[in-house]
Structure I
Amino acid sequence: MEIKQLEPKDAMQYRSLRLEALQNSPDSFASSYEEEKEQTAEKYKIRFAAPTNTFTFGAFDDNQLVGVVTLIREQLMKLNHRASIVAMYTKPAKRGCGVGKALLNKAIKKAYTLEGIEQIYLTVVSTNVPAKKMYASCGFEVYGLEKRALKYNNTYYDEEHMVLFL
């Protein structure tokens, strides 16, 4: 298993995995498959070519992308000490094998290299117990619950807000 920052050449695999994530776990993402299926790999090529405030990492098994996570640094002056973890996904066949934790640790290590970052935020659907346990094992703590944060197919999902102080 190799964990690395994604490059433009990884854009097609990323797009494919992103769409899979949105189909397999629609309750775990604010974006929907319907909204993102029209996006092209070019969007990701551009993002991966010049990572200044957004860093996407991938887990590769035999050159196949099996997991991803993105770290985004806040841009506003008063929020510039913060970063967020978004778009975390691991293929179901690779869950429970440490892939997600390795990805998360890579993103955390990157945050440490960014001057001025003091804390990392993320949200997780409150019913996703395995993800919550993984985040907690990396030092994230719950600081709030947002009731009915997401609505998909007339079902509401609560999200827990978590933070890791560096």
Structure II
Amino acid sequence: MANIVMCRIDERLIHGQVAASWTNTLNATRLMVVDDSAASDDIQKMALKMACPSTAKLSILPVDRAVARLNDPANYVGERLFVIFRGTATLHDAIMKGIPIDKVTVGNMSNKVGSQRVYHTVCVTADDVKRFEEMAAKGVVFTAQMVPADNPEDFLGLVHKNVKF
């Protein structure tokens, strides 16, 4: 099984916090962006390649390919993978298809129509909450943590305390 050192939801995918702080703290050797739209968009792929630190390899995969690759023990041998999802829909799809993830750190989820703020720059919709609860029922643990220096917090606890739909 692949050595996944962190899975993170972050709508910005690869940016300063991910490229510098998280990648270095985790000693990640590969960033894996799991996102159907990014995997099929040459401009997004080029931007992600430019944002990826030179100390790490980069994979940009659609959900189905990521699930297959991460479930094959012959892939990513000796690597430390940092897996990044744009949002809950993609993560939910990957988990329901059997991606080997049991813990997810929630980073940036921007404010949008119908969303409520949970934590710093994390806003959720009713659909997001439903997906989080379905994934949690499958054993996935969610923590909120913007940068490595922050203490991780129980994300679903924050949701139940701060969100009323």
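The numbers here are math on the coordinates, done by the rules we state, and not lab data. Small disclaimer: the values here were computed from a predicted structure and weren't measured. Cβ atoms are built from the backbone, for glycine too; each structure is taken alone.
Quick notes on this structure:
- For the set I, II, ranking by distance in nm of label points 7 Å out along Cα→Cβ at positions 8 and 136 places I highest.
- Value 3.0, calculated as distance in nm of label points 7 Å out along Cα→Cβ at positions 80 and 104, assigned to which of I, II: I
- With distance in nm of label points 7 Å out along Cα→Cβ at positions 88 and 112 derived as 1.7, matching label from I, II: I
- For 9.6 (mean projected area of the Cα convex hull in nm², calculated) the corresponding structure among I, II: I
- Test item: relative contact order in percent (Cα under 8 Å, 6 or more apart) calculated as 19, pick one of I, II: I
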